[in-house]
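> Next up: some structures, all given as structure tokens.
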Structure I
């Protein structure tokens, strides 16, 4: 029965994705390697979740996935969510997939409609497309995506964002985000959006960071550890994830006493120092 489901439902089909990619290297991979990759990225498991909840889209899809994983979310500071949702809800990025679902679900439960700034991989899941503001991590953003993102920034819709842009690695001998990008500060000021900092507690497996350190030692540029993110996603099954929502930072407080880059690092520090507050 399960074999019938996984063969008939192919929302995520790594073979097709590779075939349609611009990478000559990926297209040269033999079929048996592609099959191994499909197993590593948990293609069948992901497709089963999508198929089981295929009538749900956007904010309605998020709690269904969290429920499928039997993940319990403990939230501290819900009272810090402002009445006006025209904000950037920014967070550290320890997990890569689950923290994105939880962050958007928290904001979606409070405000309803929202946009999540996410990379192109999330666009492969039709159920998430209505809430994703596509930002390419590995390729140049298209003119259409840039125009659409500017419209979103100018709107009153809540925006969730991970300012580091990628999943936390080892930085200064700790598992944490590297320096946050400053774009959310610039847009916060120009579009008059307050900032709500959010802290996620936890990390991925030791294997994830070992692969990262291995490629650093041998100067391998390809982000090999990213292929393990679906595995990390399913490893959180049945776990408790702790989240802390901090007090909003009004956009008008982001004055010229600091550069936009320095403001981004200050808010990053507020997030990581929150466990001591």
Structure II
């Protein structure tokens, strides 16, 4: 449940699990639950392509679609945990006992100081350390031209075969790859590639966003594939680094990225098969 706010916080919260095996199971499957950075994409695309022209009931249909996606993510989390618990991390289940500490009156000054130093400044520093190089890379890719096209356009074209296989396109797949530092920038990066702009930009309204995506050939099936891949793909760099700090092994970082990505690829391929069968 902490992963719904931030998967990195969810991974850190797994410290309370005494069993090393079950703690690893929780860490490896935490990213299957969408963090707060993925909700804008889930809500926007659900409203634009799944709710359609439902009129007054559009908000309710959008909410039901997002709730269905959340239910799917929880179900996939349970399934992945069950499979991992019977393959790579076999073992006996243990009892979980949480002992509540005695209640004490909080010390307001200490809480404020600790929150500022241990949380706010740390998170801002970590974000700056990740965001600055990522922003510089994104600017270079969007502004350096080779053969009449930007590096972003060239990379998107190279990824087109894989993207089309998953029911998307190369620009969408590149958006997810460049969105590794933060899930919030995935959709802005996709729009940046489509518009051949040199910087990130946001549409002024949902209608404008829908018009841009539709002009690039998006259909309800494309949106469905993007929704599924947004729900299940590799965690952000902060979460992966937190997994490394909590487990101390790069192999668990690799698995933490591989498990949700395999789920996303599998769901996209299944959706593409259904699309093909529906004609």
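> Out of I, II, which has the highest value for Cα Rg over 2.2 N^0.38 Å, for residues 60-99 alone?
Evaluating Cα Rg over 2.2 N^0.38 Å, for residues 60-99 alone on every structure, the highest lands on II.
> helix-only ellipticity at 222 nm (-39500 (n - 2.57) for each DSSP H run of 4 or more, over all residues; to 500) computed as -20000: which structure among I, II? Walk me through the numbers on the way to the answer.
Values: I: -11500; II: -20000.
Source structure: II.
> Quick check: 16.4 is what I get for mean projected area of the Cα convex hull in nm², for residues 28-163 alone, calculated from one of I, II. Which structure matches?
II
> With mean projected area of the Cα convex hull in nm² derived from the coordinates and found to be 18.7, which of I, II does the value describe?
Answer for the origin of the read-out: II.
> Quick check on the output: 0.90 is FRET efficiency 1/(1 + (r/R0)^6) of positions 52 and 172 (r between Cβ atoms, R0 = 30 Å, to 0.05), derived from one of I, II. Which one produced it?
This figure was derived from II.
Read the figures in this text as sums done on the coordinates, not as results from a lab. Every value quoted in this text rests on a predicted model; they were computed, and no experiment measured them. Cβ atoms are built from the backbone, for glycine too; each structure is taken alone.
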